[in-house]
Structure P
Amino acid sequence: MLAPSRLTFDQLVERATDLAGRGRRTILGLTGAPAAGKSTVAAALVSELGDAATIVSMDGFHLSSQVLDNLGLLDRKGAPDTFDVDGYVALLTRLLHQDEDVIYAPEFRRDLEEPIGSAVPVLRSTPLVITEGNYLLLGSGQWPQVRKLLDEVWFITLPEPVREDRLIKRHVDFGRSVAAAEQWVRQNDALNALLINETAGSSDLCVEII
């Protein structure tokens, strides 16, 4: 993996502010393995930038559990082929054009384990869209089309023991037993994390979150 930069949060805010001030809509991607801190960083940046930024998550393009069950993919939920990549690309393209008064993006509800459509309004006046997700730098399938639409991609990383502990806790918080959470992380999330970590070298910035 690309060696992470030792940047302060203030430096990240400065870099995001520069993206927001380019006189056109820019899209910043935050990627990394599950529970690395992507959503936390995105929310913190928006808190600092206020109306200049908003968050659109790749997870809003999870295929529904019913669709995954029909496709025989429910036990692989979270893998690259369990997302509507074309839908995600279409939304990012609309956002980049910035010619609609408001665009409604989907979001993923962890309490439901389902995507919810038209849940996040993105105003035309918002200069920076921060999109976060696991596979923004993946080089297979339709995923490379995502990278073409992003001005910068930052890879967020954590020491693996810390990240895995947080991931297990997340699964437990949303209803799995500790044993089931550990099994899911070992058999599913860990394989996805290996795939994601291989993409770090393609990022514009690799940042370790402590």
Structure Q
Amino acid sequence: MKTIIAAHASLLAAVLVTFALPLGDARAGDLPLVFNGEDLSGWKVPKDNIWWKAENGILSVRSGPGRQGSTLWTQRQYRNFVMEFEFRFGQGTVDSGIFVRDSHEQIQIGISGSLKRDMTASPYIAGEGYPVEAKGVSGCLRQDEWNRMTIVAIDHNYSVWLNGKHVLSYDSATAAEQGPVGIQLHGKRDMAIDYRKIALAELN
């Protein structure tokens, strides 16, 4: 166990040095973009898409009370990775998030449907709910402006930075080893959220 922990710490330290995460200086320009800002190339677009629109560098995500949920998955699969993007809350009760390698585990963005409060940057695990809550989010989350989030997934560990502040480190006992990364839109919500500068890189 100590060997595994040490390996995780070593790889995470390398990521922090490479992308200057503790200083809040990591930029999407440091990573390969997976969203080109013009169309949904590189993503698995749902049939009869009514949720996802790419225009002027922004991924606009819209739902409604009568609509089912949707997930926009990367075509590529990832093991260890670092993901960075910016998001901005729109109208309504925003309930979105980033699925990590499958649809069972995600990093929440916005209001939890079960807890009825903002759980941005916290992990949601299917069958468990929210095992921990990200720390210090209320002090750095911008409700009416763009926010920058960085997610580092190394084996079973998820680490999250919000606007340059480290707010989460969580070890999941049920994390998938490999899979696509998804942007989740909860169904039957009258809501809007925008994403931009979505970058994603595999870690060796």
Among P, Q, considering only percent of Cα pairs over 27 Å apart, which has the greatest calculated value? P
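One of P, Q was used to compute FRET efficiency 1/(1 + (r/R0)^6) of positions 54 and 70 (r between Cβ atoms, R0 = 25 Å, to 0.05), and the answer was 0.15. Which one was it? Please list the in-between numbers first.
Numbers: P: 0.15; Q: 0.95.
Checking each candidate, the match is P.
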Identify which of structures P, Q gives the largest calculated value of mean count of other Cβ atoms within 10 Å over residues 102-109. Q
Given that helix-only ellipticity at 222 nm (-39500 (n - 2.57) for each DSSP H run of 4 or more, over all residues; to 500), derived from a single structure, equals -10500, which label among P, Q identifies that structure? P
Tell me which of P, Q gives 1.2 when you compute distance in nm of label points 7 Å out along Cα→Cβ at positions 30 and 150. P
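Using the calculated result 1.2 for distance in nm of label points 7 Å out along Cα→Cβ at positions 38 and 174, pick out the matching structure from P, Q. Working shown, then result.
On the way: P: 1.2; Q: 4.2.
Only one of P, Q returns 1.2 for distance in nm of label points 7 Å out along Cα→Cβ at positions 38 and 174, namely P.
Here, each number is a calculation from the coordinates, and none is a lab measurement. Everything numeric here is computed off the predicted structure, so don't read it as measured data. Cβ atoms are built from the backbone, for glycine too; each structure is taken alone.
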